[in-house]
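Below: a set of structures, written as structure tokens.
What follows is calculated from the coordinates using simple rules that are stated; it is not laboratory data. Keep in mind that this is a model prediction, so the values were computed, not measured. Cβ atoms are built from the backbone, for glycine too; each structure is taken alone.
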Structure P
């Protein structure tokens, strides 16, 4: 199996989820739109990649009971504190581990599962399939899965803006474009992931047995320009959010979004 200790180290030592979601507010807002639209109104949820609780708190506030699972002990501790401070600690159980091994939940049945991070850190397809197969087995019939991916071409605007020198490393550029990942011998450290194409996401889930409900861009039409959306307020912000939600499944928007959200049903 792929050694993901570097990914664990990245999240234990450097990751700031609250800051990231504050920077990428459209991703957060549209993700909530889809969760509210397709998740069951009540029930038990399995949240894989719960991190510091960026979505866990809101889900608990909506009345769900949640098994929250993450690779990072540091983020798990942050999540525990956050849930306790909100008076929601009794609704959430916390677990630390590798998403490729969900055996601790064997015998349990969940109404829905969120996989909003791990799949884009597993660079081997066999590992992504392993996670999805276990999630499928843990869901009740008609149970819903919500899974997140980073889009192979949607990231280019961010790379140009934040690290323009990336383009000078042509071995890495070619590998990402052709294979969705760094070259095999590329030094590890920092953010390491798998960047998916739009066309592979639904078939990946359907090969396990999921029925696709929708695939949506959660940053449609803004490319790397988060700030323009972040500055919107009041009715103007609401109207823009309504419009971007409306077009988020339009095929021409999908490949330009950094993050894609898959919704499926067992």
Structure Q
């Protein structure tokens, strides 16, 4: 199964470098990477050029000018560039475990999207992780993470779960499967059918709103948060404001109440055909 992996980023080349190295060790080998760049400076493009000779898979860099937070816009552009029938979405601050893409490919099924989560690391540990540690896989060892300063119980347990227990935990968890851009996947045709991301939305909930439109179309969310594992590197969130969160929530409330499957300001700028 061939996958198109879309990685969103903005001016975090140190984190993106670590993330890209995580894809060098994937057990699933048939994929392309598309980096959806919301206006990063030259450091990110230079990093990508340095990385390309090390990758056996295609790496594309989709970029637009920095005009403030326009992540949904560049993601919609990336959706129009994919080469394969199935899309995995993640972020440029999420290091994938070696079986990350294998899990997404294994559980992909018609009529569903896959909902993963992340194991958030503290800032000190995020900065201390080296490329060599990523390539060796030791960064996904629970003892290593505890020694590096990870104190939260849930992520420590999650990385230590064997596959059969991960599946059991995903079945038992009360957490609802939602579209989480750091770790989610779907058939390309389903994402196109709901017109991609709503560009009227700012930070906070735009990915969930996409998942809610997918659900309105009959695409069922399937939980894989304890099987598809990524380490989330810490960072500040200066683009999050009460005003944007309130606006985004109003859009989501309307989508849920109306049963809408389409956003007019998405990949195509027009009402639902």
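Using FRET efficiency 1/(1 + (r/R0)^6) of positions 84 and 100 (r between Cβ atoms, R0 = 25 Å, to 0.05), single out the structure from P, Q with the greatest value.
The structure with the largest value is Q.
Between structures P, Q, where is distance in nm of label points 7 Å out along Cα→Cβ at positions 164 and 204 highest? Intermediate values should be presented prior to the final figure.
Details: P: 3.2; Q: 4.5.
The maximum falls on structure Q.
For distance in nm of label points 7 Å out along Cα→Cβ at positions 156 and 220, find whichever of P, Q sits highest and give me its label.
Values: P: 2.1; Q: 3.6.
Top value of distance in nm of label points 7 Å out along Cα→Cβ at positions 156 and 220 goes to structure Q.
With distance in nm of label points 7 Å out along Cα→Cβ at positions 44 and 252 coming out at 2.4, pick the structure among P, Q it was computed from. Please report the intermediate quantities before stating the final value.
Numbers: P: 4.6; Q: 2.4.
It was calculated from structure Q.
Look at FRET efficiency 1/(1 + (r/R0)^6) of positions 12 and 140 (r between Cβ atoms, R0 = 25 Å, to 0.05) for each of P, Q: the largest one is in Q.
Consider the structures P, Q: one of them gives 50, 49, 36 for Cα extents along the principal axes in Å as calculated from the coordinates. Say which.
On the way: P: 50, 49, 36; Q: 51, 45, 39.
Structure of origin is P.
Taking 15.7, 43 as the value of Rg and Dmax of the Cα atoms in Å, for residues 68-147 alone derived from one of the structures shown (P, Q), identify that structure. So the calculation was done on Q.
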